[in-house]
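Where a number appears in this text, it was derived from the coordinates with a stated rule and is not lab data. It should be emphasised that the depicted structure is a prediction, and the values quoted were computed from it without experimental measurement. Cβ atoms are built from the backbone, for glycine too; each structure is taken alone.
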Structure P
């Protein structure tokens, strides 16, 4: 059986990850640690013989810059890149910008864990006048204004990631190009839930760490087989 490999990766640590804040669609920059994570990821992919024909990422700087760093390490800065808001992080609504520990103290650890980890529970929403509403950001076209979130569960995140996977990425991947996707913890979680048919309860235990490549194996007929983290400099046999 022929094996096809897709590489997924969450961006390196951001400045708001470092501050333990709900980041969501806020455009946080990479921390120094995050930049180093991206460099190491690029070196890992190079050592394991990965090269790519196309790359996808979100509209958020921390993912874009992570991808740029990786491609520099791979000597593939010329690679075609497509950016889309559909790969953005989950929007945390009114939680965005709040410190996670302080939010637990206010609402209780159980409630915050439901907002963070459950599949279909939506955090408190913002309104269209809130500065955190993506429609106020010039990078998001007015023709998608009605699609932009005011808060998202993982379920809602999957609903906007999935059409892009099915109609864009999967179609390109079917023609056997080598593809790299650098996105966010929850957009990747959502995609893994779909690809591996993980149930609503079990997905709560899936965590996507920053800066570690995920290798997703598919059969030549595009059936997902398994995924694993590439976190060793040692080459596969």
Structure Q
């Protein structure tokens, strides 16, 4: 069976969620993201990658119940709305069923393509029918799954505030690099046998004006995978070299 287009999925899914007969039921939204397909655009072409997404969305649709909706909601993403589940746990079971299907290589032009899917799961509350909120929650679950290197992640409300805080820190970090708000501390590495300093470790420090000292691992996590990471790396190298040079000038 053919998956729905983005607009058709949004319209039909919204109607299903807000149907009075469906309120109070166990419903779930599963967002499936394929992280390796972006790499294939330049190799196989956009049309080929789109064909892969259509093929796998049809396979997922065939594997779910007739009441379930499956739509292509992005170039590397499909979305599934599961309604009238027996329990919330059945949403996770469905996610694992989908994952088993998507872990199988897709054959395209005699090539076996591995999709590397991640699935974010969001459960509807018994009184709400906001599709936009479910999409947002499932998207956040995928982000969390990526950070934790997991294939399936159930959205938990307590992850939202830390995520929003991370977005704020990411926005502030770019300005902090430019404004010179970062600094390095140096920790000598001493040879215990000779008592001499053999090397020095540069430790990155950031004292945020609102959040106070930011741990180095947190700072790296904020920058990792974004354009700020190479910028931050260059800043550390340039600063360390600039600060060390004056201390190395002297008699042999």
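Identify the structure, out of P, Q, from whose coordinates mean count of other Cβ atoms within 10 Å over residues 6-13 was calculated to give 25.5. Answer by label: P. Could you tell me which structure in P, Q was used to calculate distance in nm of label points 7 Å out along Cα→Cβ at positions 70 and 182 as 0.7? This figure was derived from P. So distance in nm of label points 7 Å out along Cα→Cβ at positions 30 and 94, computed for just one structure, reads 0.7; which one of P, Q is that? Source structure for this number: Q. As an exercise: helix-only ellipticity at 222 nm (-39500 (n - 2.57) for each DSSP H run of 4 or more, over all residues; to 500), calculated from one structure in P, Q, equals -15500. Which structure is it? Working through the options, I get structure Q.
With relative contact order in percent (Cα under 8 Å, 6 or more apart) computed per structure, which member of P, Q shows the largest figure?
Going through P, Q one by one, relative contact order in percent (Cα under 8 Å, 6 or more apart) is largest in P.
When mean count of other Cβ atoms within 10 Å over residues 54-61 is computed for each of P, Q, the one that comes out at 21.0 is P.
When volume of the Cα convex hull per residue in Å³ is calculated for each of the structures P, Q, the largest result comes from Q.
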